[in-house]
Structure 1
Amino acid sequence: MDFRNSVKAFANAPLNRLVILDVLKNYKRPNDKISELIKNGDLIQLKKGLYVPGVNLDLTSPELFVIANHLWGPSYISLESAMSYWGLIPERVYEVSSITIKLSKKYQTPAGRFSYRSMPFPYYSFGTLSVELSPGQVAIIATPEKALCDKIITTSGLILRSTAQTLDFLLDDLRIDPALLQKFNLRELSLWIKDAPKNESLRILVKTLEKI
């Protein structure tokens with residue numbers, strides 16, 4: 001069996017246990033074969049039951065954002081990761097941050113660090129996009145507006161009470177370019193507020209953005 005060719009069609013996303021077992025269906029002891037593939041560097045285990053191709057297979061590995069969507073889901077890329085992706089913040093991000101409707105979680109994997117913050121439904125469902133990061137690799141990512149709202153909500157101790165304070169947070173703390181904030185869809189953002197945690201802070205955010 002040519003394991004590489006068998007998994008090539010699935011390699012644009014992490015390989016789950018069902019896919020691997022189907023590929024190895026002719027083996028009497030597939031679990032032993034999975035252990036061998038990991039040991040030989042053909043597979044990298046992200047967590048129990050989830051894998052990506054190892055360097056020996058010479059296949060394109062899934063993008064980190066795609067891995068994040070599969071590692072703990074349902075979830076979407078947000079916070080600093082999405083803000084950096086959209087160019088809102090200048091910093092390079094070394095951990096992939098996501099929002100989930102499940103329990104908050106952190107993973108340290110051979111592919112990198114991943115963190116997940118819990119948000120309630122229906123607020124969770126607003127403001128996300130399916131983005132093709134590379135051919136065949138699609139991830140669910142927060143819009144710039146949603147990523148900023150998520151950042152405000154999840155920042156411990158942050159309660160926005162005035163436009164001056166909000167501007168300090170946006171321009172000094174986060175170092176967001178005002179020209180980018182001027183492009184925000186405030187009508188769409190306003191629709192989420194009634195279902196959002198820290199909704200008063202988000203109302204102050206909208207009032208501040210209207211003045212930029």
Structure 2
Amino acid sequence: MILRAGLTGGIASGKSTIMRQFAALGCITIDADAVVAKLYRPGNAGHDAIVRTYGTDVLQPDGEIDRKKLADVAFASSADAKKLNALIHPIVIAEEERMMSEREKEDAIYIVEATLLLEAGGRQRYDRIVVVDVPPELQLERASARGMTREEVLRRIAHQMPREERLRQADYVIDNSGDERAAETETRRVYELLRRDLVEKKQKGGLSPAL
């Protein structure tokens with residue numbers, strides 16, 4: 001029996017760090033960004049879809065997709081962002097399903113991390129939704145430390161689900177506004193809840209709503 005958990009959160013909330021901590025605890029993790037990067041390589045389904053939709057102007061001279069050029073076009077407006085999401089999400093979901101079916105084993109917790117997981121209908125695809133949460137001002141601070149401009153961060157936030165709605169859809173929330181030790185404590189707390197959920201699913205063949 002496997003438990004599928006979707007891990008999401010706003011930009012610069014620390015999802016990748018939390019995912020690594022889940023992996024250290026024994027979960028099988030899938031990074032949606034890594035899946036996208038693979039699908040964007042020439043010859044793969046994502047690359048073909050992008051070129052058909054946006055043309056060769058979003059390509060580098062070597063044929064690879066220029067992620068910055070694509071982002072400038074695809075995130076120019078909410079409508080443009082929805083267009084890209086509708087194009088790529090089905091391809092990414094299919095690849096994630098293939099990866100999980102190939103690696104499936106008994107009594108495993110799968111963690112799939114994606115920024116737009118809920119926007120892509122993830123609530124229906126996973127047993128549990130885990131949201132990594134930080135205050136907006138901390139998002140701006142951490143994203144700026146990565147080299148993003150304030151305007152770019154605010155634009156990305158505007159294209160994501162509002163924080164309040166994301167929290168409303170969460171089964172479990174990890175507060176990642178503290179230091180690394182605090183994050184580890186929070187991750188372990190949620191991991192134990194997911195282990196409990198896996199036992200319940202195995203015993204009952206299904207899950208009750210999370211408390």
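Every number in this text was worked out from the coordinates using simple rules, so none of it is lab data. These numbers were taken from a predicted model, which means no experiment stands behind them. Cβ atoms are built from the backbone, for glycine too; each structure is taken alone.
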*Computing distance in nm of label points 7 Å out along Cα→Cβ at positions 53 and 109 gives 3.3 for which of 1, 2?*
2
*Which of 1, 2 yields 36 for relative contact order in percent (Cα under 8 Å, 6 or more apart), as computed?*
2
*Of the structures labelled 1, 2, which one yields 1.42 when Cα Rg over 2.2 N^0.38 Å, for residues 141-196 alone is computed from its coordinates?*
2
*Suppose you compute Kirkwood radius over Cα pairs in Å for every structure in 1, 2: which one lands on 18.8?*
1
*For mean count of other Cβ atoms within 10 Å over residues 29-36, the calculated result is 18.2, so let me know which of 1, 2 that is.*
2
*Computing distance in nm of label points 7 Å out along Cα→Cβ at positions 125 and 157 gives 3.6 for which of 1, 2?*
1
*From 1, 2, which structure was helix-only ellipticity at 222 nm (-39500 (n - 2.57) for each DSSP H run of 4 or more, over all residues; to 500) = -17000 calculated on?*
2
*Hey, distance in nm of label points 7 Å out along Cα→Cβ at positions 45 and 173 derived from one of 1, 2 reads 4.1; which structure?*
1
